[in-house]
1. 16.8, 53 is what came out when Rg and Dmax of the Cα atoms in Å, for residues 136-191 alone was calculated for one structure; which of P, Q is it?
2. If mean count of other Cβ atoms within 10 Å over residues 56-63 is calculated from each of P, Q, which structure is the one that comes out at 14.0?
3. Work out which structure the value 3.2 belongs to, where distance in nm of label points 7 Å out along Cα→Cβ at positions 72 and 360 was derived from one of P, Q.
4. Match the computed value 15.9 of mean count of other Cβ atoms within 10 Å over residues 48-55 to one of the structures P, Q, and report its label.
5. One of P, Q was used to compute Rg/Rh (Cα atoms, Kirkwood Rh), and the result was 0.95. Which label is that?
6. Using helix-only ellipticity at 222 nm (-39500 (n - 2.57) for each DSSP H run of 4 or more, over all residues; to 500) as the calculated read-out, with -22000 as its value, let me know the right label among P, Q.
7. Rank structures P, Q by distance in nm of label points 7 Å out along Cα→Cβ at positions 312 and 376 and report only the one at the top, that is, the highest.
Structure P
Amino acid sequence: MTLSSDALLNFCQAELDWQLETIEALVRIESPSTDKAAVDRCGVELERRLQALGGRVRRIPTATAGDIVQASYGPANAPAQVLVLGHFDTVWPVGTLARMPLERRDGRLHGPGSFDMKAGIAMAMLAVKALAALAPSLPMRIELLWTTDEEIGSRASRALIEQEARKSEAVFVLEPSLPGGVVKTSRKGVGELTLEVRGLSAHAGIDPTKGASAIHELARLITQLEPLNDPAHGSSVNVGVIEGGTRSNVIAEHARAVVDVRVATMADKERVEGFVRGLKVRDLRSHLTVTGGIDRPPLERSAGVVRLYEIARVVAGEMGRDLGEGSTGGGSDGNFTAALGVPTLDGLGAVGDGAHALHEHVEIDSLGWRSALLAGVIARLAAGR
């Protein structure tokens with residue numbers, strides 16, 4: 001029998017005070033990605049709260065980032081699992097609370113890291129709490145995986161994310177929603193390519209022909225990137241940093257460009273990377289090195305993604321809400337799981353605004369139904385098996 005959406009909604013709305021207190025406790029422990037000690041302090045508090053919900057909790061030590069926190073709920077020997085994914089590192093340095101205070105105002109909860117994405121963590125915890133109360137015999141294991149370096153590339157956590165995704169029937173990413181609560185059924189792939197040119201230095205006035213300008217060569221290469229921009233199909237290439245030379249009267253020996261790349265499909269990833277790696281210098285006295293790549297593959301709107309969205313749309317409708325879908329140019333850890341072919345639904349987290357901005361906030365009245373939505377989708381998947 002399918003678990004009633006109304007029952008889930010009523011349960012989650014009744015737990016609003018608990019949920020707000022959980023979010024506020026996590027926000028108060030500031031956790032910038034590059035400060036391991038700070039992130040680990042937040043992880044200790046998160047671990048304690050996950051254990052209080054009855055989870056089998058473990059901390060996964062990392063040398064280059066905060067320790068990852070994983071919690072498992074439901075039967076350890078369940079025939080299937082789902083993965084609920086997110087992060088508790090933020091972009092805000094310790095001390096931000098002094099100028100960006102944690103406060104409830106005009107129906108919103110303000111604070112650094114509230115929207116991106118500590119509210120999403122509390123929402124997943126409430127979904128687990130609701131399922132434990134209303135569907136204690138759910139024949140599915142729920143893995144909550146909270147990472148600590150999503151904001152800086154997920155290098156320490158990617159392998160574990162992919163390992164857990166491969167075991168899962170579905171992945172739910174509790175990143176913030178798009179405006180209005182819209183979930184994300186596609187995300188662009190994201191990467192960074194660096195072009196470095198080595199030329200020959202010479203006196204710009206006395207011996208200009210004896211030099212090979214790395215800056216001039218790099219400028220020629222950059223102009224060749226412009227045709228890669230294809231907004232209609234979601235591809236963009238932006239040269240965001242250029243460095244080179246030493247003095248105006250010296251032919252530049254070195255120049256460097258850092259290029260942001262966004263692509264909508266794996267085919268575009270191969271096309272763009274192949275083109276850039278195939279660039280050639282015109283002056284053969286120069287040498288080009290290309291490093292980097294598109295390390296977050298695109299989350300494409302596959303049949304598996306659409307199926308999860310349709311389940312979520314039905315559950316939301318039963319709660320009297322319309323649930324839209326959309327795309328975004330930013331990446332998340334859901335890009336990794338979707339690229340493995342595991343159905344992934346992203347943007348199931350908080351409704352609000354201001355990610356990475358001073359006005360960051362969460363819409364308080366959305367917390368209950370969004371938590372019930374996640375619980376309802378997990379229950380439907382379990383029932384459908």
Structure Q
Amino acid sequence: MKGTTKRINWLVITVLVIGIIAISAPMYYFRIMGGTENDYGGHIVDTYTLLEKKPLTPLTLGHPLLQLILAGMVWISRWHIDPFAAMIILMVVCQVVLALTLYFWLGELKCKGGDWIRALVACSITIITPILALAPVDNKFYFGYIGLADYHSPTMLLLRPLALISFIFAFQIFDKPRNPGWMMAVSSITVILTALAKPNYLMCILPAILVLGIIWYIRKLRWDWRLFLFGFVIPGVSILFLQWMLVFGTSAVSSIMIDPFVISYSSSYLFWKFLLSILFPAAMTGLFFRKIIKDSYVLLGWIGFIGGAVMLYFLSESGARMYDGNLSWGAEVMLFLLIASMVRFCLKTFAVEKTVLWKRLLIWGIYLLYVASGIVYYVHCITGSSYG
């Protein structure tokens with residue numbers, strides 16, 4: 001992100017924020033207040049439970065950040081904002097923070113209208129979905145794909161901006177052999193917050209950093225083991241251990257087991273939907289492999305996504321939670337970060353290097369299919385009860 005804040009175009013940022021609010025507010029008002037199928041209701045009930053000072057279940061205590069924020073908003077407003085209104089406001093704020101983080105992270109584009117282009121791209125990343133080519137066949141817009149625009153899941157929407165910020169810190173491990181102490185402190189706090197929102201990102205990024213660190217060691221490249229150890233491993237492993245003991249160690253609700261392709265219950269076209277989910281990063285990697293493998297963001301994204309995909313397709317929870325899909329979130333958040341990294345790579349590479357025209361057209365054409373699918377999914381979720 002170096003150099004991206006030297007010249008801030010406040011007009012572009014203002015338009016971006018207004019645009020994200022205009023897109024997000026109607027969606028979350030409808031999903032929360034319209035009696036739709038979603039995860040908001042349970043979290044709002046938990047928020048009321050917290051405000052009434054009643055005990056929460058171990059499952060909720062495992063990642064209580066959403067409830068704590070909502071309860072804090074209600075308490076600070078002295079109940080002028082109830083949990084429903086607080087949820088709408090928080091979801092919109094999450095999308096705004098995500099878009100702004102993407103905008104600055106994408107970096108300055110040295111071309112005419114560069115600020116407007118990266119604002120438009122940042123906005124588009126917040127709404128993309130896998131290519132919904134099979135939706136007319138099975139009438140499923142979410143199930144079977146690796147979801148990106150999770151309009152039904154408030155914890156996932158809370159996680160995404162936190163995960164992106166943490167992902168940027170993870171890159172710094174391999175960008176510089178030594179980073180300032182404040183970065184370790186802020187990174188450790190961010191890591192804990194991601195786990196308290198949803199632990200799935202942390203379960204993917206920690207092994208990804210370790211694997212990339214081994215690759216760096218083999219290639220005799222220097223990396224910041226201090227930031228890795230104190231900014232990720234110690235706080236990350238500690239919070240994951242506490243969450244594991246709280247959710248699985250002290251309750252008999254469920255356990256993690258090896259169960260290949262249990263997720264196949266969600267769709268008869270699992271393989272094809274997997275390909276439609278990863279087509280953009282797969283095409284990018286195939287066309288620009290030699291350059292891609294030098295980009296730490298993309299490598300982290302790919303390694304983390306592979307770990308998330310293994311959890312999604314080969315593991316499940318036992319008991320009543322088997323079909324809840326709680327092990328799918330790692331693949332979803334890492335695919336989001338991987339695609340965002342690929343888009344950033346495209347903007348940087350295409351702006352400074354000559355690339356064969358057909359490759360550019362193909363890559364941006366595939367990405368526009370993700371954007372078009374995202375628009376279709378947005379309309380689907382804002383006009384109907386089901387998100388799936």
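Laboratory data are not the source of any read-out in this text; all were calculated from the coordinates shown. All values derive from a computational prediction rather than experimental measurement. Cβ atoms are built from the backbone, for glycine too; each structure is taken alone.
1. Answer for the origin of the read-out: Q.
2. It traces back to P.
3. Computing distance in nm of label points 7 Å out along Cα→Cβ at positions 72 and 360 on every structure in P, Q gives 3.2 only for P.
4. This figure was derived from P.
5. Source structure for this number: Q.
6. It must be structure Q, since only it matches.
7. Q
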